[in-house]
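For reference, the structures are reproduced in the following blocks.
The numbers here are math on the coordinates, done by the rules we state, and not lab data. Treat the numbers as computed from the prediction; the structure is a model and nothing was measured. Cβ atoms are built from the backbone, for glycine too; each structure is taken alone.
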Structure I
Amino acid sequence: MTQFISKLRSYDNTYMDLFFRHKNNPILSAKDWPYPVNTVFNPGVAMYKGKVLLLARVEDRRGFSHLTKAVSDFGIVNWIIGSLPTFSGDPDNYPEEAWGVEDPRITWIEEISKFAVTYTAYSPAGPSVSLALTTDFVEFERMGSILPAEDKDAALFPRRINGKWILIHRPITAMHGPGANICCSYSYDMKNWTDTKVLIPSRAGAWWDANKVGLSAPPLETPDGWLVLYHGCRQTAAGSIYRLGLVLLDLEDPGIILNRSDEWIFGPLNDYETRGDVGGAVFPCGWIHDEKTGIIKMYYGAADSCIALATANLKDLMNYIKSCPDK
């Protein structure tokens with residue numbers, strides 16, 4: 001028994017300590033904003049002109065959300081925050097945005113030399129996946145809703161695979177099985193998406209990711225496959241708990257799962273993650289990888305109330321996920 005407990009503790013430390021919270025957390029909150037807001041959270045992230053750019057979800061005091069950029073040399077302190085919203089709902093031209101825009105994911109698309117911003121458009125019809133393209137995070141080419149409601153948590157792969165663009169997203173429809181499962185769809189033009197199939201199914205029963213899963217950060221390309229960070233939402237008697245897990249997808253056929261973590265690797269722990277508008281939620285929409293150091297910076301919304309940062313080493317993440325089950 002003693003030997004078993006020792007092994008269990010060693011294993012526990014392996015997966016519990018993959019990501020390390022920054023000592024400055026939370027790094028951004030409503031008090032940092034140059035205009036009155038309720039909360040700031042769930043930022044998309046990109047490297048832009050050598051600096052870290054966050055496209056933060058900002059909720060106003062009506063409950064509607066828009067996106068505002070915050071830029072920092074190293075992505076920790078000395079943020080330059082837009083004095084006005086960067087990207088707001090445009091219900092006159094895009095009625096699916098009547099109740100705001102939320103939870104952006106940012107992918108650099110080398111083929112077109114543009115950043116693709118996938119985001120959730122919210123309206124009485126429910127959430128839907130929309131897409132906008134930009135080169136400078138000032139002017140945006142809106143492509144409108146690209147999938148019917150109810151759907152969200154979407155991001156593009158950064159390159160075509162077998163001639164097609166691939167989109168990860170999370171529809172909630174009877175045709176995609178019970179619960180809420182992560183799906184993928186395919187397109188030749190980024191406008192018309194077909195061949196939707198379940199990619200990462202939610203589990204059932206006591207699992208941490210039972211019944212509801214969704215994409216967190218956009219997929220990260222590695223020599224061993226596409227590394228995917230996703231969230232699972234478990235319903236408990238005390239409310240919902242959002243935690244994070246990893247999946248490794250085949251490099252040339254991302255519809256194939258190579259490995260999936262049984263355990264959650266990151267969950268709400270500190271006060272800023274457990275207390276807020278939605279206590280018990282850690283919700284990343286983006287991460288960046290420094291190829292020189294191997295360090296990954298994961299930016300996440302904490303309790304739907306502030307923005308926090310956790311870091312990991314890509315080598316550690318890959319060693320861990322390759323030791324996980326193949327499905």
Structure II
Amino acid sequence: MSATPREIVLQTLEFRNPARAARQLWLLPWAQSHHAAEVAAIQRDFPDDIAGVGGHCRELPPTSGDPYAPGDFVDEWGSVFTNIQPGVVGEVKAPLIADWDADVARVFFPREWLTIDRDAVNRDCAATDRFTMAGVCPRPFEQAQFLRGTENLFADLAEGDPRLRSFLDRVHALYVELLERWVETNVDGVSFMDDWGSQRALLIKPDVWREVFRPMYRDYVQIAHGAGKKAFMHSDGHILAILPDLVEIGVDAVNSQLFCMGVPNVAPLAGKITFWGEIDRQDLLPNGTRDDIERAVADVHAHLWRNGGCFAQCEFGASARPENVRRVFETWERLTART
């Protein structure tokens with residue numbers, strides 16, 4: 001009897017020699033609007049092994065606009081994102097918290113997210129044989145960045161402003177409560193994220209990251225593992241300095257820009273954490289040949305595959321060529337499929 005998609009994900013995460021690498025395609029609306037037929041064909045031929053499960057919240061926090069359409073979008077916290085390009089997310093131009101003392105009260109904490117319909121979530125889990133991922137994604141650093149502004153936030157971190165720490169404690173408390181609700185459902189995993197890297201290094205000093213943010217991520221992992229769930233994390237950029245920390249706190253799978261860091265540089269961690277993708281979306285997916293893509297996947301496989309420990313994953317976003325996205329999955333299938 002062949003393994004189910006859920007079993008393949010678990011075998012990949014646990015280095016138990018899956019019948020093939022677990023698969024997941026990340027799609028931006030841009031890809032669907034520009035390459036709808038190609039997207040449908042890739043999804044038909046290489047279906048995802050992970051299924052996201054919505055929160056079925058009984059109440060929804062107020063928002064306005066469309067985050068992927070030109071114009072303004074107001075998110076659940078009250079941040080206003082301005083977008084000039086369809087199919088991608090815009091940027092916050094005027095952060096809510098210009099002054100800590102005067103403006104914190106303007107922030108909306110979306111406790112409506114806690115009104116999860118557990119029975120509805122469990123029905124969704126029971127209706128699929130795929131690995132189910134909770135429809136929640138804590139992101140304390142990025143949430144503070146949206147609300148405070150990048151330059152101000154970095155200054156607050158450098159100066160050790162206690163008002164920032166107090167605010168992050170409140171944000172973290174909401175995320176903890178939210179994850180605790182989610183792990184009471186039948187989902188298989190939870191995920192969290194923050195983009196921590198520039199092209200060459202971490203955005204802040206690693207010691208500051210370890211003092212302020214590592215304990216938060218450790219809490220998220222412990223909540224997941226305490227309920228028998230897997231913990232996934234996404235972080236863009238050059239995050240090599242903190243990858244060992246993610247191993248130490250027990251993250252099961254990390255989605256990171258391997259080619260930004262250099263695949264051989266990440267290799268010492270092979271077998272200690274699963275690499276939840278990815279293949280270079282900055283250059284190779286838009287500009288590479290299909291042979292380039294095949295060599296890139298082979299490089300990841302050679303350095304990081306240890307009877308599992310790698311996902312066949314990439315992001316089909318702005319400017320990516322559909323034939324290159326397809327070649328990613330074709331190559332992973334060829335390298336890992338057992339007949």
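Couple of notes before you dig in:
- Each of I, II could give FRET efficiency 1/(1 + (r/R0)^6) of positions 102 and 198 (r between Cβ atoms, R0 = 30 Å, to 0.05), but the derived value 0.45 comes from II.
- Highest-scoring label, criterion being Kirkwood radius over Cα pairs in Å, among I, II: II
- For 16 (relative contact order in percent (Cα under 8 Å, 6 or more apart), calculated) the corresponding structure among I, II: I
- Among candidates I, II, the computation of Rg and Dmax of the Cα atoms in Å, for residues 30-181 alone that gave 18.3, 54 used structure II.
- Answer label among I, II for the case where helix-only ellipticity at 222 nm (-39500 (n - 2.57) for each DSSP H run of 4 or more, over all residues; to 500), calculated from the coordinates, equals -2500: I
- Between structures I, II, the greatest calculated value of distance in nm of label points 7 Å out along Cα→Cβ at positions 22 and 54 is seen in II.
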